[in-house]
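Below you'll find the structures, each written out as structure tokens.
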Structure I
Amino acid sequence: MPEKRVAVASKVGLHARPAALVAKAAAAQPVAVQIAKAGGSPVAAGSVLNLMTLAAGYGDEVIISAEGEGAEAAIEAVAELVATDLDA
């Protein structure tokens, strides 16, 4: 299963607005995207509540993964958002 590790760039972490934007992008992908805090269990990235339960803060490393046709593009799309300060 392809995966990518990125650091959370939003100052508030994956909370509120950043979580909503990441969840929207993940839900729009043709494959199910999962995200996990390093060392934690993966959750569905298309759910704001799941993202908030990760408690991923600014600078925390998360692992984004997906499986199936289009998985790598889906991972890149979600990873790009996580690695951007969405509160700027």
Structure II
Amino acid sequence: MKSVIYFLVIILVGALLGDFIGKALAMGFPQGSIHDLFATQLARGIKPTELDLGIIDLTFGCMFKFNITGVIGILLAAFLSRAVFTK
């Protein structure tokens, strides 16, 4: 169980850092192919669906948004965590 949580934290941290870096890089480049490389996202998942039961509204859905720097961030976080935490 501990390794599953560790794995999910590494993926989350890497994706967040990669996304942040990608957005910063996209703002730094003018419109063009380099800007599009960092700004393009691939969104997959279940779009939000609402269920109205009268006294309660439930919303279900889950979307994953990937871009190239997010994937690079995940790989970099995995590599760094392995290098730091391996004895």
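Worth a mention:
- Read-out distance in nm of label points 7 Å out along Cα→Cβ at positions 31 and 55, computed value 3.1, structure in I, II: I
- Top of I, II by mean projected area of the Cα convex hull in nm², for residues 7-46 alone, largest first: II
- Structure (I, II) behind the derived value 0.95 of FRET efficiency 1/(1 + (r/R0)^6) of positions 39 and 71 (r between Cβ atoms, R0 = 25 Å, to 0.05): II
- For 3.1 (distance in nm of label points 7 Å out along Cα→Cβ at positions 63 and 79, calculated) the corresponding structure among I, II: II
- Top of I, II by Rg/Rh (Cα atoms, Kirkwood Rh), largest first: II
- Structure (I, II) behind the derived value -20000 of helix-only ellipticity at 222 nm (-39500 (n - 2.57) for each DSSP H run of 4 or more, over all residues; to 500): II
- The greatest value of relative contact order in percent (Cα under 8 Å, 6 or more apart) among structures I, II is that of I.
Every number here is computed from the coordinates shown, using simple stated rules; none is lab data. Only a predicted model underlies this, so the values are computations on that prediction, with no experimental measurement involved. Cβ atoms are built from the backbone, for glycine too; each structure is taken alone.
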